[in-house]
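Okay, got some structures for you below.
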Structure 1
Amino acid sequence: MIPVGRLEFKDARVDAGPGGALAQAMREEIAVMYDGLELDGDTMPRAGQAELSPPGGAFMVGYDGETPVCCGGVKRLDEGTCEIKKMYVVPERRGTGVARKLLHALEAKARELGYSTARLDTGPKQLSARGLYEDEGYAEIADFNGNPVAVFWAEKPLS
């Protein structure tokens, strides 16, 4: 196991640079995991640069030293509610606590943007993600975004 070390989170773009590379790696992994899923289909919730940018959104990359090891975003749903999007940890760093630190950083960014509630979703083949979210206090709710691959939708107060 590689220790988590001290991660530093920096604002980034989801469509360029290290953030773009990590987001693309996530897309490729999801495409294999959910064969046949149309990632850019009309029924998929949007989470591109427009949604994950200020003033209502954000996208961040987590670095261990100079190495980008994770990414994730915050998307505005309404005045007080955001959605955590595109959480991804490079495979060699999974199981080391990076995802938990990333989730905490995204929640802190959501608070900074003025949100009082964070929502998220995950699919049936991402059981470790669901376990993390439940462990971090996310409570299951009804489908809020129409994601056709999700089976778990949850929210958490950020106060």
Structure 2
Amino acid sequence: MDNQYFSREGLEKLKQELEHRTTVLRPEIAERLKEAKGEGDLAENAAFDSAKEAQAMNEGRIEEIKEALDNAVIIVGGANTTGVVTVGSSVKVESKNGVQTYSIVGAAESDPGNGFISNESPLGKAFLGHKKGDKMDIKTPKGVVEYKILEVK
């Protein structure tokens, strides 16, 4: 698996989720399974089926989190002294849609509605490696849009 980028806060949230899933959810699901088994016939036991499904989903998510943590790269915030857009940069851009500011983050922390775009998104990928003053045409769902980088932090 490729590196996954996280802020310190995002990485801490992921660690907390792992802790919760292993120390709280796992035992709760195990108890549900135990109770469902005590009800008898497992062939038509909806409670058992539900608990088994919850267990599979929880264990799958635990494995996803462990893999993400194994491949985690922390984005170090602070002043961008190179002036080149990288993961962790804040980019002020201008397009026909006006002026917007985006923070380039890892996919796990992406929240486009709040200005956090993934380094793997079309927009995020297009900005990477560019600097103030650069113009680029980026294919968006609404067609090709020209963006100009006004500022890189």
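Read the figures in this text as sums done on the coordinates, not as results from a lab. Since this is a predicted model, take the numbers as computed values, not measurements. Cβ atoms are built from the backbone, for glycine too; each structure is taken alone.
Can you spot which of 1, 2 the value -8500 was calculated from, given it is helix-only ellipticity at 222 nm (-39500 (n - 2.57) for each DSSP H run of 4 or more, over all residues; to 500)? Value -8500 for helix-only ellipticity at 222 nm (-39500 (n - 2.57) for each DSSP H run of 4 or more, over all residues; to 500) corresponds to 1 out of 1, 2.
Kindly point out which one of 1, 2 the value 3.8 was derived from, the read-out being distance in nm of label points 7 Å out along Cα→Cβ at positions 20 and 44. Of the structures listed, the value fits 2.
State the single structure among 1, 2 that was used to calculate Cα extents along the principal axes in Å, giving 70, 33, 24. The read-out comes from structure 2. Out of 1, 2, which one gives 1.89 for Cα Rg over 2.2 N^0.38 Å, for residues 52-91 alone as computed from the coordinates? Comparing all candidates, it corresponds to 2. Where does the value 2.5 come from, among 1, 2, when distance in nm of label points 7 Å out along Cα→Cβ at positions 36 and 140 is the thing being computed? This figure was derived from 1.
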